[in-house]
Structure I
Amino acid sequence: MIPLDNTEIWLKRLDDETFAKILTENEKEKWDQISLDEKGNLLTAMFEKPIHDFGMMYRWYYRNKWSEAMHMTGKQAPVRVLEMASGGDDTIPRTLSATFNHPQTTYVTANSNKALTAQFREYTRDIPIGIEIIEDNGIRIEDYSPNDAFDMVAHQHSVNDMIYDIICRKNGLDTVNTPWFDMYPTQHDGVSQQRI
């Protein structure tokens, strides 16, 4: 299997305080309690099997990776970012806040699942930038925002969610009102019978 990223580059960053700034104060305290060897083991394991949950390592890596990508755009604060189908994940808004902290920096997501939207609101309530949630299918994003409304569009795990949404709807499942993870067994049962 091809590793997720260059392990050697990221192993060198594990004890660099610059890369720990992407964490909240509470997360930083937990991060500092993990030994460098254990961080290295977690990072290597995550790069080899990226779909597993590696807790603090996941947050540290993906926020730093997104910050790197955001800087590569050459944009300066304030910026306006659209993330499609964020679900309950706060990676992009937290990264945006840390990378382009400005009173006019804004984050918008199109999120149609009610339970994940409620979770997202809970996870992001302490983030000090403007956050807007469009509770609708992302296919209708132009109904809410003009074409030039965003400086960046981000996809953390939205492709996966959009495919699951298509499969669920083809199987007659309500992807808006049913808790997202309650649908997983049903989705997987139908995957082999569906053509994407």
Structure II
Amino acid sequence: MLQRLKQTPPFAEFMDRISIWRIKLSQSEEKTFFKPAQYIPPLLVRQDFMDGISNHLNSNYKLIIIDGLGSVSCAELSSPDKISLIILGKNRYENSQSFAKGFLHELGHSLGLRDECIDCAQLCAPGEPNCASNQKEAERLWGDLAVGDLSARVSYINGCCGNPDYIRPTIASLMNDPDKAEDFGPVNERYLRFCFDITF
């Protein structure tokens, strides 16, 4: 995961501002702090555990839980300035590359990016920066990137957030199809750079 993060724009540009901490828990501690849930996310995390990490780090963070036996991956649609949860079900992925890309997809959600798929399992409302409810809104959000050089890859493509009528900026991105895409795409990368500039 860390290696893939270091290779992926724009995170590759900000690795000196990203800290990663590993928390090792015993099985009894896991049972104390994490409880299974029948909805998304499939784990409840005790608030005092979350608060303890926040107090120790003295900053906002993303709690990444790797579920070695599970097959559900999800993340709270959040923002860079809020603490949020990412769960990665290892059994969902075929190999380490697929797992790393799945992590980037869920990390994108935790930073505020929406799904850019038509047949999403979890539906959400359209919104900035990468899913517009109509063409006019899309032009406002990323119209400046959709002009000129076609190699920029930005356009107005039907389908995101589970609705074929909504508009997304690229045919393929890590927020659309992590298995096939290699990056977040220009619109999402611009948003993530902006997040780093104002948050970290």
Structure III
Amino acid sequence: MKSTYLFLMYLLLSFTSSAYAMEEEVFKEADAIYMIAVNGDESSVERAAIHFNKLSVVAPYDLLIQTYKGSIESLMATHVMMPWSKMKHVELGSEWMDDALDDISDIHDVTTLSGTSLSLQMKLIAAHTYFRFPRFLNRYQDSTELVADIFASDDLEHSSNESKNRLYTLAAMIAEDEGDKKKQAEFLAKIQ
């Protein structure tokens, strides 16, 4: 029974890894646009949504893409006027991210994309997004818990420098927000 399980995991890992290898360039382009959008470029939010919608057609049940789409949906809240529209985007985006995080499995810990495990990437995206939410939405604690979880992960050591830099940047912003200048400086010093 155990050997059957291991064989099935191997097949799933092989299939998942090859699917990511074929789409990695498309993914990198979508991620670059996403990062521009996250850093405040309003016109990039729509472009990032289009790119990740295209990726989700190829892999409709991909949790990493779902996490990105949830983050992008939440970003759309900053670009609409009516409060109920803002809340609709935030709630839907949060739901997608929360569902994706709840469904993380062992396969997401061992499958990597651009040198970083899928589970670590998903947690990092959600942590960044929740950090940017207004405090009254009570997601700040979720952000800090995800960051602590990533730092405690064995996967962090084997992650890409880009992922580590994103994590250190977020950790520095959290330290600054909490008034801990020493910790902030320590995290900023780790950025390569």
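Observations on the model:
- Source structure (of I, II, III) for helix-only ellipticity at 222 nm (-39500 (n - 2.57) for each DSSP H run of 4 or more, over all residues; to 500), computed value -9000: II
- In this comparison of I, II, III, the computed figure 4.3 for distance in nm of label points 7 Å out along Cα→Cβ at positions 48 and 168 is attributed to II.
- Source structure of the calculated read-out (Cα Rg over 2.2 N^0.38 Å, for residues 64-119 alone, 1.10) within I, II, III: II.
Each value in this text was obtained by applying a stated rule to the coordinates, not by laboratory testing. All values derive from a computational prediction rather than experimental measurement. Cβ atoms are built from the backbone, for glycine too; each structure is taken alone.
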